[in-house]
1. Quick one: distance in nm of label points 7 Å out along Cα→Cβ at positions 45 and 293 came out at 1.9 when computed from one of I, II, so which one is it?
2. Thinking only about mean count of other Cβ atoms within 10 Å over residues 77-84, which of I, II has the largest value?
3. For which of I, II does mean count of other Cβ atoms within 10 Å over residues 165-172, calculated from the coordinates, equal 15.9?
4. To test your reading of the models, identify which of I, II gives 0.90 for FRET efficiency 1/(1 + (r/R0)^6) of positions 29 and 141 (r between Cβ atoms, R0 = 30 Å, to 0.05) when calculated.
5. For FRET efficiency 1/(1 + (r/R0)^6) of positions 53 and 173 (r between Cβ atoms, R0 = 25 Å, to 0.05), which structure out of I, II has the highest calculated value?
6. Work out the source of -8000 here, i.e. which of I, II gives that when helix-only ellipticity at 222 nm (-39500 (n - 2.57) for each DSSP H run of 4 or more, over all residues; to 500) is computed.
7. Check the numbers for relative contact order in percent (Cα under 8 Å, 6 or more apart) across I, II and tell me which is largest.
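Every read-out reported here was derived from the displayed coordinates using simple, explicitly stated rules and does not represent laboratory data. Please read these numbers as outputs of a predicted model, since none were measured by experiment. Cβ atoms are built from the backbone, for glycine too; each structure is taken alone.
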Structure I
Amino acid sequence: MPNIKIKRERVKFASDNVTGACPEVLEAILKANDGDSTPYGNDQISTDLQNKLSEIFEKEVIVFPIASGTAANALALATMTPSFGNVYCHRLSHINNDECGAPEFYTGGAKLVNLQGINGKITAEELNESISGKGIVHHTQPSSVSITQVCETGEVYQLDEIKKISEVAHKHNLNMHMDGARFANALVSLNTTPAEMTWKSGIDVLSFGATKNGCLAAEAIIFFKKELVGNLGFLMKRAGHLLSKMRFVSAQLDAYLENDVWLKNAKHANKIGKMLSDGLAAHQEIEITYPTEANEVFAKFPRNMIEYLNAEGYKMNEDELDGKAVRLVAAWNTKEEDVNHLLKTIENKN
C-alpha cells in the first residue's frame, strides 16, 4: 500500500461539512460491511431504519436514504411540483442559491419564486400575498413551499411560524417541504420533538440531514403523506441516486439515530456555537449580525482582521450578506479549545 500523505488545512469553523464521521457511524459502516446483503435498499438495515424513523416521528413514514442534501431537496421537490409549477422559497435558501439549478433540473423546469422574508425566514403573510396565477394557463402554477430549518442566517423557525406558513400553503392546496440539512440542530434549539417540528406543524415532506452532524454521506427523504411519494423510486434511479449498496447509507443513519447520537452531536455543536458567538461579541470591532440560535455564527469583521485571520491559516467564509459578513460554524467535534484558540488569535491581533 502506498503511503498517502494528506495535507491538513485549518478549516475549523469554515463549515460543518469539514468534519469526519463520528465514531458510532464509522463502526456501523464496518459492521454493515460484514457479509452480503440485498441491494437497492431492500436490505434489512434499510427496513429497520424505516421502522426506527416511524417510531421517532410518531407516525408511519416512508423513507428513502440518499447520499446528498442536494439530491434530497431536488428529488423531494420533484415529487411535489410539476414542471409547470412554482416552488415558493426564501431568496437566500439553499435550493435557490447553492444547488446549481438541481431543483429546476429534477422537477423538469419548475420555477423558484423568491420571497424576501425577515432575517432569512419567509413569513406566512408574504407567502399568502405572493401566491397567484392558480388555474391561469399563462402562469406557472403554485405547487409547493420550501423552508429551511436551520435557515441560511442561522436562525430557527419557531413552531408557530412553521404552522402559520403551512396553514397558508395548505389553504392554497400547496405542499410543504422542509430542507432539514441542520434538522437536529434546530430540534435541540427548540427543545421539541421531531413530530412537533414536522408533520404536526404541517410539513408534508422532509429532507432529513445527517452529513453535517456526524455522518459521511447520508441523508434521507421522509414522506409524512404516502400519496406524495409518487414515482420517487424511478426519479432516484434516473438521477443516479438509487444506490446499489444502500445499506451503507442506511447503516450510517441507523447508528446516527441509535442512543440519540444525533441529538448529542447537535447539542454539542450548538453549545460551541453559542460559546463562539459570545466570545466574538465581546470584541467591540466585531458585530454579530444575526441571533445565534443553533451552530452557525454570522458576524461583521474589519477587513484587516479578516486578512489577518486568513494569514494565520483560518479560512474565513465571506459570502454572507453580499460579502459584508463572515459565517463561522461549529460542528459535532469542535472543541472548546478550538474556540479559545480563535479568540486568542483575535486578541493577539489587537
Structure II
Amino acid sequence: MTERDGHMMAAVLHGREDLKIQKVAIPAVGPEDLLIRVKVALTCGTDFKVWKQGYHARMIVTPAIFGHELAGVVEEAGAAVKDRFPRGMRVVAANSAPCNQCFFCLKDRANLCENLVFNNGAYAEYALIPSRILRENVIEIPPHLSFVDAALVEPLACVLRAIEETGIRSGDTTVVVGCGPIGLKFIRILTARGVRVIAVGKRASQMKAAERVGATATFDVSKIEDPVRAIRGLTYRKLGADSVIEAVGSPTTWQCAIQLVRCGGTVNLFGGCPRGTKVEFESSALHYSEITIKSSFHHTPRFIRKALETIASGEVRASDFVTGEIRLAELPRLFQHMKNRNGQLKVAVMP
C-alpha cells in the first residue's frame, strides 16, 4: 500500500467539470473481490462526456472515483479467489459484467443485461474489482504485452462487436464518420481486414491520424462544401458505401451517415447522442432503399476476450492511439485542455 494509514490518491468526480485529486481510503476487499494496483489508466471519450455533464445515468453516481480503462497487478485477492489471482499477477479488467440469467443475457445480448454491473475507479493508485466482474471479465495479461496495450481491451471490445454486428466483410467499402480514438480503432481494424475505409473528420490532425492507421481516403468536412457528394464520389458508381460507422454522436452526423450508405447497406450509429436528442430521417431511404440502421452499445465477455487476443496478435497497438503519458495529478488540467478540442487522442495516466 502507498500509505501506512490505508489511504491512496485518486481522481474523484464531484459534478460537472469538477474533478479533484484527493486522498481517499483504499477500498476494502471482500472474499470474492480483487484489489488491483493500477499501472496504467487510459482517458477516453466517454469519460470526457461524463466529466462535462457531471454524471452518467448508468455508469457512475457522483461523487465517485473516476475512469474505467485500466491494467495493473494484483495487490490483494479475497480469501475465496486468492488461489486463482496471486499477488503480482498482471491483469486487465473490464468496466462491467452481465448477470448471465436475465431475459437479455439468455437472448445472447449480455451487453443489454438488465442487471449489468458497472465499475469505475481507474484513475487511482488502487482499484477494487467486484466479484461479478472478477468472475466474468478479469484476464491475465500475456507476458509480451505492455500494460498500456492491455488497457485498450475495453474500448476495442466495443469496436470489434460493432464490426461483427454490422456485418462488414473483406472487400467492402466502409465510411467511418469521426476520427477520435474510437473512429481510429475502427479504421485500424477494418483496413487490416481488407476493408477499404473512407475516413470523415474535422481537423487536420485527425486526417493525418486516419491516414496513419490505414484510411484509403480522408475528408475534412470543415473544408468541403458538399461532403456527402464528395464522399459518395469515391464509392462504386457513386452509389454509396456498403456500410457506415458513425463514431461521433450528434444529430448532424447521424443524418449525414444515412446519406452516405448505398441501397441495402448498413449504418451503425455507434456514437451516442445526448439524452433527449431527436433525429429525423427521410422515410423512403429506409423503405425503398432497404437501408438497415442499427446501433451497437457496449461489449460482452466474448468480445473482451477477442479484444485481448487482437491486441496480443499485434493487430492493434497502443502507440496507434495513445499520444502521451501524464501523472495522476495532471488529470484535471488535461480534461480542461481536451475541452478546447485540441485534437488530443488517448493519454496514459500513470498513478
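1. II
2. By mean count of other Cβ atoms within 10 Å over residues 77-84, the leading structure of I, II is I.
3. II
4. II
5. I
6. Attributed to the structure labelled II.
7. Comparing I, II, the top value of relative contact order in percent (Cα under 8 Å, 6 or more apart) belongs to I.
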